[in-house]
1. For which of the structures P, Q does the calculation of mean count of other Cβ atoms within 10 Å over residues 92-99 return 11.5?
2. Looking at structures P, Q, which one was distance in nm of label points 7 Å out along Cα→Cβ at positions 60 and 188 calculated from, given that it came out as 4.1?
3. Thinking of P, Q, which structure, once distance in nm of label points 7 Å out along Cα→Cβ at positions 12 and 124 is computed, gives back 0.7?
4. From P, Q, which structure was distance in nm of label points 7 Å out along Cα→Cβ at positions 4 and 244 = 3.0 calculated on?
5. For structures P, Q, which has the highest computed value of relative contact order in percent (Cα under 8 Å, 6 or more apart)?
6. Where is FRET efficiency 1/(1 + (r/R0)^6) of positions 44 and 196 (r between Cβ atoms, R0 = 35 Å, to 0.05) largest, in which of P, Q?
7. Give the label, chosen from P, Q, of the structure having the highest value of mean projected area of the Cα convex hull in nm², for residues 116-219 alone.
8. For Rg and Dmax of the Cα atoms in Å, the calculated result is 19.1, 64, so let me know which of P, Q that is.
Structure P
Amino acid sequence: MLITNDDGIDAPGLAVLEAVAAELAHEVWVIAPEHDQSGTSHSISLHSPLRVSRKGERRFGVQGTPGDCVVMGARHIMKDAPPTLVLSGINRGANLGVETMFSGTVGAAMTGLLLGLPSIALSQTFRDRENVRWDTARALAPGVIRQLLAIAHDAPTCLNVNFPDCDASAAGPLTVTRQGVGLVEGIDVVAEVDPRGIDYHWLRFQRGPRPNSPDSETAAIAAKRVSVTPLHFERTDERTFATLEAALKRGL
């Protein structure tokens with residue numbers, strides 16, 4: 001089993017996932033970014049070298065993205081005995097709706113999918129960033145992963161799992177969901193000036209309530225259920241496809 005994340009190799013969520021993985025597999029390899037790579041999505045490094053440092057037995061830090069870590073693990077570090085499962089997380093904060101397009105946690109799992117490996121991204125929702133309910137993910141993740149692995153698939157899949165911000169005892173059942181739109185309304189630019197008088201800028205997600213269907217992952221999390229959404233790479237919008245196709249056939 002290969003585990004990674006986007007919060008960095010020293011992140012508390014990765015430590016939780018290591019404990020979870022130890023219950024599920026005899027051999028666990030940790031290959032994770034040296035530093036926080038949140039927001040890097042599916043990116044891989046094509047124009048800079050990847051440097052790898054050994055952190056311990058079957059434990060490596062990579063100067064690169066979460067996607068880089070999965071490729072390095074499956075195609076290089078573990079090439080003699082490739083992983084049969086990729087787990088990514090446990091992310092500090094939910095990955096819901098369109099936010100999954102930007103998530104390095106989900107991006108790592110999607111990279112595993114690209115390599116033909118069953119992959120699961122896991123995230124722990126929070127309201128208070130300083131008091132993340134890691135105990136909820138720690139208690140629920142082993143059973144959730146076992147349940148998902150027991151369901152036969154006809155092809156490698158990427159599954160996006162979110163745990164609700166409540167005690168494990170109060171969490172509802174694992175619920176299959178659709179991605180939906182989530183909570184992201186846009187991206188803001190926050191402009192600042194450093195002590196030397198030079199401008200710099202931060203990008204920040206703008207979040208708020210948005211219309212989500214009852215079967216969306218956002219709705220499931222709001223109802224304190226564990227959500228699981230199957231993801232794939234096909235992103236063609238069928239309605240627009242049909243509109244464009246019809247218009248072009250008419251010579252417009």
Structure Q
Amino acid sequence: MDAVLKAAQDFALLLAAIYAATVALYFALGYGITWLNDRNPERRIQKSRRGEIRKAVEIRQSIESIFVTCLVVTIGIFAQQQGWALTPWTLTWWNAVPLFLFCMVLFDAWFYFAHRLLHTKPFYRFHALHHRSVAPTVWSNDSIGHVDTAMSQGFYMVIVFLVPFPAVILLLHRAFDQINGTFGHAGFEYFASKTARYPSPMLCTTYHDQHHAEFRYNYANYFSFWDRVCGTISPIYDKRVDDFEATSPPLRLKKPAEPAVADKPAG
């Protein structure tokens with residue numbers, strides 16, 4: 001009985017730590033990227049829409065869904081700690097980067113096919129809440145239903161039984177995914193370049209922004225590989241990236257000056 005209680009306490013402490021760190025990162029990224037967006041208004045992707053009006057409801061939903069994400073991460077790591085999953089590989093300076101990249105590739109495949117499933121008729125009701133954000137913002141990344149979150153983030157709970165990733169790699173990947181997802185929903189383009197369009201497999205913010213605006217394309221998370229192979233990439237994605245690359249002004253760290261307003265004549 002004491003062993004069970006100790007295990008429950010360890011699980012609760014691990015969950016609390018991961019949840020607190022993720023919520024802190026959510027708000028730090030949200031306010032930090034908003035600060036950057038305010039200084040670069042020309043980089044807004046959907047010029048005629050303002051997703052910021054959904055900020056309050058998205059934050060409330062995100063606090064809930066982040067808990068689900070952290071729960072599945074905790075289950076995976078706790079299973080490792082208890083010896084229920086595969087014994088993790090020993091982490092070294094030499095294998096850290098390859099393991100992290102391998103984790104990214106596997107997660108991207110998981111996310112793509114889970115996301116495609118969530119867009120089918122039987123499952124879309126679980127995903128519809130996320131698509132209320134037609135013009136996503138930094139607060140939209142985690143504004144997802146509980147079942148949707150469990151399906152897209154369940155990777156962390158399953159992968160420890162298939163691939164012996166060290167817990168550090170899983171935690172670093174989770175943090176990276178939070179950063180990547182927040183920029184992917186930011187609504188402003190900062191990464192348009194040759195590395196974000198064909199033949200490169202990398203993405204920029206426009207990729208997921210198009211998914212929210214058009215619903216039918218761009219299901220992947222990190223790479224365009226699965227969308228290109230499966231024919232689900234937006235036919236105008238590469239052109240949009242090229243246009244942003246050609247027209248985006250230099251990045252600003254100061255707010256643009258307000259246009260001068262002429263004084264009205266007296267009387």
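1. It was calculated from structure Q.
2. Traced to structure P.
3. P
4. P
5. Checked P, Q; max of relative contact order in percent (Cα under 8 Å, 6 or more apart) sits with Q.
6. Across P, Q, FRET efficiency 1/(1 + (r/R0)^6) of positions 44 and 196 (r between Cβ atoms, R0 = 35 Å, to 0.05) peaks for Q.
7. Details: P: 10.0; Q: 7.6.
Ranking P, Q on mean projected area of the Cα convex hull in nm², for residues 116-219 alone, first place is P.
8. Details: P: 19.1, 64; Q: 20.6, 86.
Working through the options, I get structure P.
Rule-based calculations on the coordinates, nothing more; no lab input. Being a predicted model, the structure only gives us computed values, none of them experimental. Cβ atoms are built from the backbone, for glycine too; each structure is taken alone.
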